[in-house]
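Just so it is clear, none of the values below were taken in a lab; they were calculated from the coordinates. Note that the structure is a prediction, hence the values are computed from the model and not measured. Cβ atoms are built from the backbone, for glycine too; each structure is taken alone.
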Structure P
């Protein structure tokens, strides 16, 4: 007899889930038996085949809502649509992010405001709207995707660093507010993952320096992840799934680095 799926009957909302790490986490949730709503700015057909395949393979619903998470009205519409579709949302993964590269002196205010809106305010709004739903369900897990750069500064990425650091604070405050209930809130801190955006930069390094992919990866990670290789997205997703279980309550408010030892550097 097949093992029961640990998240059967649960429903999840994954922002920024059309590609990269978000897509891997959405797939893992579906594999574990959860219904999944994916929210992203990309057109719905960008991942329709993948969603259909996941739904058919695992016998769950995998839906999509094209959403500009910089717009609070669209965030509210997303939550309402997901609740209408699934009836409840017990797992929230605040994964959506925008990245801007510029020195502080040169960063346009519009880019700063977009980073605050997508990376931070959308996570706050989703959490605010869904905590009462989770309380009624008697189970809830909130995951805020932060970064090594939430704990360490880096040049030319002030919006990213500031919002990722703020997500750590949002996690701590949320964890205290839900402590003693069947809800918990955690931060996951990946190091460098070979997402589509990172791959563009690695490919540019390969082209400009005429070096192998292995050498480009080593140079890209030099001085960062001591293990010298990109973090496997499956590793991040497996930590998330672990925290969806009973251990997720005893570890309420945890910040879990999955970064190949990067934060261990002095």
Structure Q
């Protein structure tokens, strides 16, 4: 629901139209952490106004008992007109635990139902979005620059994310994840586009990490070779050996941190 390129910058802002005027809403430096704190809240940031109809109705819940069916469009809750799903959510919360009249459109005909809204402010159905999505297809030639731009954009985001961590604007424990976090991101259901998008993203993240100037990584070797090219002399074997040990200690410490961090977030 947000553009990483926007929220990573130090002077990031969104321009919104409010009451006919354009306003710049500045984002705080710890914006990414705030999103992480509310990752289980479906209304944690910006959502599009979503026209909808009733999708799957859960058996035994208030929607099924009221007679709602898949394909119904809810036009009114009580005396409140409903056009978008967030409006329905708010109307149900306001009528939680109450018997409430629902004006529903079914097969182009209006009908009135009475639903006992559950104490949580829900009815027990899955909405089906009526938003129209479009897909842009690329041919092989067009896909090369588009893919390269997206791939190197991930690297740029990593650089900015590390900058935020070092400046104290983002928490390392909330920004870093290990095998468990990766597995949760992939999910338990295979989705072709999601799978390869995440795989490509992780490949670019690993490429970025490998180029960091840390001994034992390729970036460390590049750092030492650059020193040799500039100075005209090679670092001593003892220095290189000790550097490798320090680099391995850093990498192992990072691995231990992300694994225990994953366990802590999963358990708590």
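Work out which structure the value 1.4 belongs to, where distance in nm of label points 7 Å out along Cα→Cβ at positions 74 and 90 was derived from one of P, Q.
The read-out comes from structure Q.
Tell me which of P, Q gives 21.2 when you compute mean count of other Cβ atoms within 10 Å over residues 122-129.
P
Kindly point out which one of P, Q the value 86, 43, 38 was derived from, the read-out being Cα extents along the principal axes in Å.
Value 86, 43, 38 for Cα extents along the principal axes in Å corresponds to Q out of P, Q.
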